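Structures for review follow.
Read-outs: derived from the displayed coordinates by stated rules, not from any lab. For clarity, every value in this text was computed on a predicted model and none was experimentally measured. Cβ atoms are built from the backbone, for glycine too; each structure is taken alone.
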Structure 1
């Protein structure tokens, strides 16, 4: 059940980030960007001392991390 929730939340986060960054990616790309971007977002938030409380705070940190990942991927092309 945890894996299914992770995939669904990853897809939502990836879709939101790709919509905000105007990136075109499929479902698998959105899931991958959402999951990896969430990890990046929480890692960076921890480095600068920000704690995400509540579902909205976690969503914002996750989407911000996914947006950073999309920006990094764009710069590598």
Structure 2
């Protein structure tokens, strides 16, 4: 029996991408933050009815999450 028999058949792995040149030129904020080994925090900029601005945060958990410095091999061999 292989050691792979007990592993899950499907895994969800994500990699945060860096801001592209257009986003950097516009000085767009980086709204994604990697939290630990498996969570991405999305910071959504919103405006209330009275026009005050605030940030709504959403956490998404995956089997693994990587930062923009991770290689394809890092993702494949986790």
A value of 5.2 was derived for mean projected area of the Cα convex hull in nm²; which structure in 1, 2 was it taken from? 1
Quick one: distance in nm of label points 7 Å out along Cα→Cβ at positions 28 and 60 came out at 1.5 when computed from one of 1, 2, so which one is it? 2
Output the label of whichever structure in 1, 2 has the greatest value of mean count of other Cβ atoms within 10 Å over residues 20-27. 1
When helix-only ellipticity at 222 nm (-39500 (n - 2.57) for each DSSP H run of 4 or more, over all residues; to 500) is computed for each of 1, 2, which one produces -29500? 1
Starting from the value 2.2: which structure in 1, 2 was distance in nm of label points 7 Å out along Cα→Cβ at positions 12 and 44 calculated from? 1
